[in-house]
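Please go over the structures that come below.
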Structure P
Amino acid sequence: MATQIIILPGESITVDQEYRIDWADKGNSMPSLPNTIHCVLWNDLPGQNEIQSKDPATGNMTGNTNLNATSDAVGSTTVAALLTWAETRRGQISTAMTAYHTAVKDDEANGTTNAEGKTWIDYDPNYS
């Protein structure tokens, strides 16, 4: 399971401070988050782990909710569920990228064009 996550809805998810998932690449199994969330911070950097909230109509910040345990709620899910999802999604993306690169190498070796015009997304059954 991942141990750190920063979620910027509509932008990106950073997992364990090293792996970035673009929002468009979050896949079809990410837990649903309320549109009142501006940011979810769960990491070991200095400062409070928290949910930063916003008014969805204006985008203005409305306050923060401290997160102290992985069992704390983030909308209808928990920090732990988001960490588990992040680790799973990282693996799904890695598997899809490997499958794509294998297909490209197979094309090169066999003179075929099966991977032509495709990207790793075409090899990811979990893509949204």
Structure Q
Amino acid sequence: MLLLTILTLFLLAFVNYKLGGRALLYPPVVFCAMWAFDLFLVWAAKDFFYPMLPETLFIFLSGAFVFSVGCWVVILLPELKFPAKPALRESSNQIITLLVLIVAAGTPFFYRWLSGLVAASGGT
């Protein structure tokens, strides 16, 4: 059963490689190939690991298949164009700057509180 799962994952990686425009770093190719390689190492180690249940192998295989189908849908369906919303960049930058300043100003107080907490419990 393990060998069948490995072969199926390699086949799925090959199909993803073809559909992904022969891109080796296309996410489903990497995902399926890495799972197949990991399971191959488990198979090659024989009795070093506990035996894998068919339910576990089915979860690995179905996860890889669903991830692949999701990527296929994105590739094969035309891109949807949504109307652009006006961005409020100035207000967003002000909020982010204020939050960074709060974190930077609060860090010494947090460190003092945390070191006092550790000293009270007898740690160093």
| A value of 58, 56, 24 was computed for Cα extents along the principal axes in Å; which of P, Q is the source structure? | Q
| field | For helix-only ellipticity at 222 nm (-39500 (n - 2.57) for each DSSP H run of 4 or more, over all residues; to 500) computed as -25500, the structure of P, Q it came from | value | Q
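To test your reading of the models, identify which of P, Q gives 58 for percent of Cα pairs over 18 Å apart, for residues 43-106 alone when calculated. Can you show the working numbers first?
On the way: P: 58; Q: 72.
Of the options listed, only P reproduces it.
For distance in nm of label points 7 Å out along Cα→Cβ at positions 19 and 51, which of the structures P, Q scores highest? Each step should come with its number before you reach the end.
Details: P: 2.4; Q: 3.4.
Once distance in nm of label points 7 Å out along Cα→Cβ at positions 19 and 51 is worked out for each structure, Q has the highest.
Which structure, out of P, Q, was distance in nm of label points 7 Å out along Cα→Cβ at positions 59 and 115 calculated from, if the result is 4.5? List each step's numbers first, then the result.
Working: P: 3.9; Q: 4.5.
Label of the originating structure: Q.
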| note | Matching 0.85 (FRET efficiency 1/(1 + (r/R0)^6) of positions 11 and 99 (r between Cβ atoms, R0 = 35 Å, to 0.05), computed) against labels P, Q points to structure P
| task | Check the numbers for distance in nm of label points 7 Å out along Cα→Cβ at positions 3 and 67 across P, Q and tell me which is largest. | result | Q
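All of the numbers you see were taken from the coordinates with simple rules; none came from a lab. Remember, predicted model here, so these are calculated numbers, not experimental data. Cβ atoms are built from the backbone, for glycine too; each structure is taken alone.
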